[in-house]
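These notes open a run of structures that come right after.
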Structure 1
Amino acid sequence: MIKRIKIRTHEVGLLFRDGEFRGLLGAGTRWFLDPLGKVRVNVVDQRDPWLLHDKLDVIVRSGALEGRAIVLDLKDHERALVWVDERFNQVVPPGLYALWTGWRKVRVEVIDARQPRFDHEQRKVVIRTAAAARLLDVHNVARDHVGVLYIDGQYTATLPPGEHIYWKAPADVRVVTVDARETMIDVGGQEIMTADKVTLRVNAIVAYKVVDARTAVQRTDDVRQALYRDAQLVLRAVVGARELDAFLVEKDAVAGELMEALRRRAAELGLEVVAVGIRDVILPGDMKDLMNKVTEARKAAEANLIARREETAAMRSQANTAKLLADNPVLMRLRELEVLEKIAAAGKLNIVLGEQGLADKVIKML
């Protein structure tokens, strides 16, 4: 029938009589005559600043918390950041809250979430809490990337590399990350028919980079695939307009035409084509054999022509020498003596000159 309630200095008693809130009880010992069991005292510890109670709205409406607690009644567009003893405690969603101020130092900052971007000097501390993961979206844009920001489906801004934080509600925030580095596309396995009806396989390489991230995201769902498809079509058109021999000779010109055509299309997609090159040209087996035979015949003809030119040059030289010797008997005599000297040196031939005219006879004999 008699209840004894002891309330310590760091505690507060919440007095209820017959289910109705009657007020707060300070530190001390209380005695209650309660034969019918209608008195209830909830003792709460002020060292935990959060007042959690199923009848918090009744307690707040009574006005008993004035001067003793901070009451937060957050609307749908409001959020609150709570610091306890100058240490961040948590981020609070919409709702009714009360925090005791008698025992701990409590500081509260109410933020309007209708401004979706969360830019706070202590944002790195805030996002480490568990409640922040439920209320905040953290978008990390990596180095050499950019982020395309959409709020409620509308383009808002292009974000630089770094950490960008937004409230999850009430606005719908989406960030699309785009790689701004130079990227390579391997256009492989293109079977193309040339103007002279020869089917060959061409592999090309296209290097590009994103220069307008907004356009790259909005114009197509996959900008890389779109550029790859355009490169296939342009390569087919450029190669198909040439005969095989012309294409093989003018591969650099083909790459130049391909680059010019792709640049116009890439600009529409927010891209810049940096370089284009023809990597491989693969001919069918029978055409390859035929080309090898043609090349072999061409090289043989060139070798034969060179041999004929050398032979003609040698004969022309001999004719000039014969004419020179015929016009100069003394020179002819010297040449004969040189030949005789070589024969004598090689065959160990000894010649004895006697009567006049013997030398002429020996020369004639040789």
Structure 2
Amino acid sequence: MKIREVRCHVAKMGASWLTGSIIANPLSAYPEYFASRASWFQTMSAGVIEIVLEDGTQGFGFIGGGKGTAAAVILDEQMRALVVGRSVFETELLQEQLYRASIFYGRGGLSQAVISGIDIAMWDAQGKLLGQPVYNLLGGRTRTSLPVYYTGNDPEALKDFGIRNMKIAIPYGPAHGEEGMARNEETVARARQILGPDAFIALDIYMAWDVPYTLRMYERIEKYNIAWLEEPVMPDDYDGYRQIRAAVNTMVTGGEHEYTLAGFRRLIEEECVDIVQPDIYRAGGPTALKKIAALAKAHHIKLICHGIGSPTYHFLITNTPELTPFAEYVDIYRNTTKDWVLTDDPRPVAGMLHLDSEKPGFGYDLNSAVFGNPGLPVAPIW
């Protein structure tokens, strides 16, 4: 079945704790950007690729990166012409051709995010065409539910979902000096007090620290039994990852901002991380993540996708528990709009993410309420 049309739907993202709170980030080193990520994110827009097959079957795929308006330009100027007229089952070939076609301006980043949206939409359309959930096309479920940990900055929120484990969006980095270190420790200590001694607490550092700061900070927080340090340094600092991993008595994780198989190979083979964390909306969709999972399995490390949404959960649940033991849940709806660009977004119940639906594809459609009202902002996810 051939692809007849390819479109990109764009909606403005709303503000939330993700964009408006003090959260350590790559620009935390500069005082004008201390207050929030929104100070430098500027306009964030959600993008969804829609493909339409010859028989009218539709498939939808979210685009990572939070720059849907820019993604639409890439689709219009190049990628649509390379996709229309092709078989919806040519995921492997199209992924390779789109990567090669965009390599002179891409090699990752936004171009790979657009490729991810196209790939996800193709898998969604395949499932709808065949009357099968995507997890069956990827090899079938290994279980019907996934344990979940919560990502946020309020440990009180976990009880809403029956979750006991948390990843804290850590607030401060090196530019905030000793005061920032003390506040980071206070944040971790409060979470440990609320969640109790048995819950795991991980830190989402979002590329904000450097090696010396990480090691000093870890000396202060080791007593709180930290599960892992996530993205402590910039994604290209493979040496920094290795130094930190060798020096701390906990796991080091990363991969949210890797985009290519070559990048993940370095993270894994150079022993930079204990857990690799690809984002299905940025790293090439299910077609690419299958390869990353095989690489992780061959090196006996775990894979826990960054991010949320049905494509993430369909992929995770088709791998065995020793490879993908649980999933992340980012509460994108907290203190913001309750609308997202797609109609189905599974949420945890009693600490578990259940995926027992037999709906074809990923089980969602385009949210007409959002795109029928262009001024309506959507929950932020990038």
Structure 3
Amino acid sequence: MPKKVLIMTQNFYPVIGSAGNRMKNIFQLLNEHDIETDVLTTEPAYPNKNLYRDKEFWDDKQLNNNKDNIFRVAIKNNNLSNHKFNRLFFYLEIMFRFLVMLWKLRKNKYDYILVSTPPIFIVFSAFIGKLIFRNKLILEVRDLWPDSLTGVKAFDSSVIIGVFRWLEKRMYRKADSIIINSTGFREHIQNKLGKNDRPIIYLPNGPRQYELKDWTQKDMDDFKVVYTGNLGLAQDIDRLKLAAKLLNDKNITFDVIGYGVRAKEFEEYIKQNNFTQVHLHQPTTRKKSLELIRGCHVAIAFLNNEEVFSTVLPGKIVDYISCKTPVVAGVKGTAAKLIMDNRVGYAVESEDVHEIVTIISDLRMNSNKLEELVYHCESLIEKEFLWEKNIYRLIDIIKK
């Protein structure tokens, strides 16, 4: 008999961002490999639920028509503001509604629950689901929680953080297998597991084969830089603001697709300074975002300088490389090593934005160097990041 899997995740198609796209790919590819997979998720609400009233985001007919394998729960409290208590109640409501749905699905014979964290509250409901179905649990870790909370200074209570660290350790030890999307997470999780051995599988974000396009020569006289993705607490928006100013001063076009809790702040900064070369775009579909990235010469990324973010491999960086658009990033650790070791761009570990803009200006004048970086982007994606290849790491766990 084929194996049956229930994916539990807050983020799923058509939600924009790497998390929603990741869960969509896992869901589709497992089903394509004869593993009967359902998904339990929320109604789309990130960054706001009004966005998904536009039919443009519902661009996958197969998933739109799938009423039997996708279970969506409505969340009344959709306040995703940065206020800690609003977010807490939001996550608690998700946990409660997931528990109700798990009870309704109790007659289904799932062999595995695959639950994605953060947020951790969904993991709690998955542990109860494990008792209901008497199955195994695969924990997917997309962020080192609660270290990421302290990294963005979301909580300053040592007592609360202490409780969260205890819960984190219990979470890892109760899972039967663990998936990570960054190699930087492995050592941290192994330290938390101690002698409690668990399989830890590296399954990075990446493109599907159909998303890869041939690189085309771009006009160097119309040099373009791009930033896409979240503008939240983990991203260093002050450096992004300075980059926008410096690029505008150098008459370099800067395209930004941004969303998140600090997106409005960035938009107001651009308007107040009347930057003519900085173009803000509304959140859009993954397909259109990738098209915009492909049309640019260089892409940039920033992360908060806190140590926890040195373990992260941002999904946007993988998307940039997938589009064969070299990266110049203000990052350190795992992401910096990937960029520099594979020669797909430059990583600036200091907070010096002027150095980043200087590198971009040099590339503007050196088309041969730019094409060399493009070549390495193509090579790296084919070697390490295609979903169609990497999904077998998860399939092997499930079928064994």
- Could you figure out which one of 1, 2, 3 the value 10.5 for mean count of other Cβ atoms within 10 Å over residues 61-68 was computed from? 3
- Item | For 22 (relative contact order in percent (Cα under 8 Å, 6 or more apart), calculated) the corresponding structure among 1, 2, 3 | 2
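Throughout, read-outs are computed from the coordinates displayed, never taken from laboratory work. Predicted model, so just to flag it, every value in this text is computed and none were measured. Cβ atoms are built from the backbone, for glycine too; each structure is taken alone.
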